[in-house]
1. As an exercise: distance in nm of label points 7 Å out along Cα→Cβ at positions 3 and 243, calculated from one structure in P, Q, equals 3.5. Which structure is it?
2. For which of the structures P, Q does the calculation of relative contact order in percent (Cα under 8 Å, 6 or more apart) return 15?
3. Compare distance in nm of label points 7 Å out along Cα→Cβ at positions 163 and 179 across structures P, Q and report the one with the greatest value.
4. One of P, Q was used to calculate mean projected area of the Cα convex hull in nm², giving 14.9; which?
5. Once mean count of other Cβ atoms within 10 Å over residues 59-66 is calculated for every structure in P, Q, which label goes with the largest value?
6. Have a look at P, Q and say which one yields -11000 for helix-only ellipticity at 222 nm (-39500 (n - 2.57) for each DSSP H run of 4 or more, over all residues; to 500), as calculated.
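Only the coordinates and a few stated rules stand behind these numbers; no lab work does. All values reported here derive from a predicted model rather than from experimental measurement. Cβ atoms are built from the backbone, for glycine too; each structure is taken alone.
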Structure P
Amino acid sequence: MSQPSINIVESPDSTTLEFDGKALWTLVHDPEQGKPYIHPLASTGGVVFTDLRPEDHPWHRGVWFSWKFINGVNYWEEDRTTGKSKGETRLLQTTVDAQDEAVSIAIDLAYAPAGSDEIVMREHRTLHITHPDDEGIYTVHWSSAFTAQDNDVHLDRTPIPGEPDGRKYGGYAGWSVRMNPQMRKGTFINSEAQVLGNREPARWQAYHTPQGASLLFMDHPDNLNAPAKWYLAKGMPYFSPAVIHDGPYTLQAHETLELQYALVVHPGQLQPDAAERRWKQWVAE
């Protein structure tokens, strides 16, 4: 039996890996859109996990990263008419390195209030996306270094229940996955054997889709506030290691905050013991 073909398709604004002639993933790195994102994200069996700009939250972009408030300015939500946020995530440069076993993408970004010349924080982001292995499994490795510029940077989120002005939906910010409606009947399970462990700390969080494929989202123990408390929304579905869930964080002037995560895409049902092994292997690398 012949091996499935792998083809990398590059354009100025996106990079796609085609597996047997179909898009397995596309990373959009379009400066006009600001925040980079992955959509589609699919299994080698053809299950597409992600949704792009759904009507309920048109600022959700498949697999993407966004802070909520930086120095009190909202970088997350976008105006439904203009598609713009009050805080701008500016994509400055993208470099793609297509290798034999993986694709590595380096992205430089800057954060500033809309229309302002004053950049408050810079980010260097690296995505290392492995090619599918013999079992059809591949991994998106994500790491970022956020550096405050000449002044302190205050990272915050919508207050959580129990805080002044707390909201039941508060706490989110960070690297996130928004799935499409076909995924809604799937199941969450985390490293603590909790089903739908919303706002619970965990090393990893897995999602088993109705179609049989799985996503394994892993938090690194070196990350801020690890193990993260996870923000889950089964009705979307959506999940994210909410890095500042419990409280804001101030990045001192000229200091750097480093974060790293991994997202494993599995064509079958990834069992908890296998997920734990993968997490241990990843953090040992």
Structure Q
Amino acid sequence: MRLYDNHNHSQFSFDGKKTTVEKSAAAALENGLGGICFTDHCDFYVPPMKAQFEHLVPEVFDVEAQQAEIDRVNRRNEAVHGQGFRIFKGIEIGLQKGCREEIRKHLGTYRFDQVIASVHYLDDTDPFYGSYYEGKDWKQAYGHYLETIYEEMTWLGDFDIMGHYDYVARYAPYPQASIMYKDFSDILDAMLRYLAEEGKALEINTKTYKDYNGRTPVQDINILRRFRELGGEAVSLGSDSHDAHRPGDGFQRFAAVARDAGFRYLAHFESRRLCMTPLSY
């Protein structure tokens, strides 16, 4: 079974300077992956508090430069290793209500293999920072984040994978470290039903399921099972790598989780076309 890592960052992301397309692709190949997609950050608005601390301007990567570099590394890899391993051109578009027109125009300007739709910023902050959680209990913080994803992704429509719905749980200060189906069944049902009906993929983002200050979020298999019950077929594995050590991290484990949830295939995208790799049993 050849797995594809559909969520990776490179030197073209503001926070990907620890690696390059070439280094991460080499790591993915060494780890036995069938392919890797670079989905560099594109957020048209950066909250002032983050811009102040990290000296950021809008996180819009140079698409033409990224794609030219991917073409170069693909040609080099094919010359050395043949055509069995592929590097794909992607984008992680940051969903933000105030930037809707910029988002739609940007996606219409360039051609990608794959588009991930994610929420990084809401309420003029980033859940990476503690300010998002101030004045909210865990249900309010997680629920508001899920509702924001649902509102913005259903508006956009033009994407392939819903990215890290559990990003908000990584950095939260609460004992409740995970997003569980039983706690958010209504909004999760709405999100999963939309993905299933539109033929879009649900991401298992393996970066989420790490220790964060003594808290380790878990992937609730009931969310995956519910997606399958609602007719969902496309599950995407993404390491969310920002360095050359993480492509494919945890994939065997989470491929087994997807299989146990009832999925027969894992998804990746080529020229925005859904491709399915059978899960071995």
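1. The structure behind it is P.
2. On the way: P: 15; Q: 22.
The value was obtained from structure P.
3. P
4. On the way: P: 14.9; Q: 13.7.
Label of the originating structure: P.
5. Once mean count of other Cβ atoms within 10 Å over residues 59-66 is tallied for P, Q, the winner is P.
6. For helix-only ellipticity at 222 nm (-39500 (n - 2.57) for each DSSP H run of 4 or more, over all residues; to 500), the value -11000 is produced by structure Q.
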